Structure formats: C-alpha cells, structure tokens
1. Among 1, 2, considering only mean count of other Cβ atoms within 10 Å over residues 2-9, which has the greatest calculated value?
2. For relative contact order in percent (Cα under 8 Å, 6 or more apart), find whichever of 1, 2 sits highest and give me its label.
3. Can you tell which of 1, 2 yields -14000 when helix-only ellipticity at 222 nm (-39500 (n - 2.57) for each DSSP H run of 4 or more, over all residues; to 500) is derived from it?
4. Which one of 1, 2 has Cα extents along the principal axes in Å, as calculated from the coordinates, equal to 43, 23, 18?
Structure 1
Amino acid sequence: MSLSARNRLNGTVRSVETDGLMAEVAVELDGGQVVTAVITAGSVERLGIEEGATVNAVVKATEVMVESED
C-alpha cells in the first residue's frame, strides 16, 4: 500500500474499546509510548484490528504546536 503520509509509527495494539459507532484504539509504540486514536467501529472491523496486532499509527496533522514553560 502506498501512502503519502510520512509520520508512521509502528506499534502493537494494546486495547480496543468500542462504543456504538466509534472505537478507541491504544497503540503501544516500539519505544513504549502509547498513541490513542478514535476511529469508527466499522474501520476496526474492516481492518481486523484486535489486541496484539501489529499496526502503523499514521499521523496526519495540518498544524503542530510546541509549548515551553520558560
């Protein structure tokens, strides 16, 4: 599969919580950090996402802000 997004984070699905039409998917990255995504329950089913599966968390953002306490 080809995709233009370059922000791909490889990890393992740690949990999937489905509530109606939406699902929250927690992905533990190779470095131990956890990224959480909210996607449709239909996408979870269509992609076969389940705990323990290896996935890529693909980040697409129009803006990234950085804050400093200084």
Structure 2
Amino acid sequence: MGMISYNRLWVTLKKKEISQYALIKRYHSSPGQITRLKRNESVSTHTIEMFCRILDCRVEDVMEYIKEED
C-alpha cells in the first residue's frame, strides 16, 4: 500500500511565490482544504484541478504517489 503526498504543492507554491495566505484570501481556497493537503489527507479532484489552474501547473507539480516499501 502507498500514499498520496502533496509535498510537491508546497514546492510549487514557493517557486510561484504564492503564499498559503494568498491562496485563502486572493484565490478563495478553503483553509480546511489547505489543512487536509498539509496532512496528506484525501481531497477531491476538483481541489487538485483548482490548484493546477491557480498555479498554472500540472497534476505532478501538486501531488505524487509514494509506494510503501514491503
């Protein structure tokens, strides 16, 4: 079993110079969704699409699948 990691999102945000505060205030992202992403919890594909649109990036720039070692 593996997991989805959103660590790439934080790297992409830094590269694009967009803060979490800006995501909430300027782009109207939900603080709850930001928290879920920080915790690598599941989010909807709509949320992933929204971040790709805001950041003008690909899905791979937001998330990745990490395979668990046996």
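No value in this document is a laboratory result; all are computed from the given coordinates. Treat the numbers as computed from the prediction; the structure is a model and nothing was measured. Cβ atoms are built from the backbone, for glycine too; each structure is taken alone.
1. Numbers: 1: 9.0; 2: 14.9.
That would be structure 2.
2. Numbers: 1: 36; 2: 58.
Top value of relative contact order in percent (Cα under 8 Å, 6 or more apart), among 1, 2, belongs to structure 2.
3. On the way: 1: -2500; 2: -14000.
The value was obtained from structure 2.
4. On the way: 1: 43, 29, 24; 2: 43, 23, 18.
Considering all the candidates, the number was obtained from 2.
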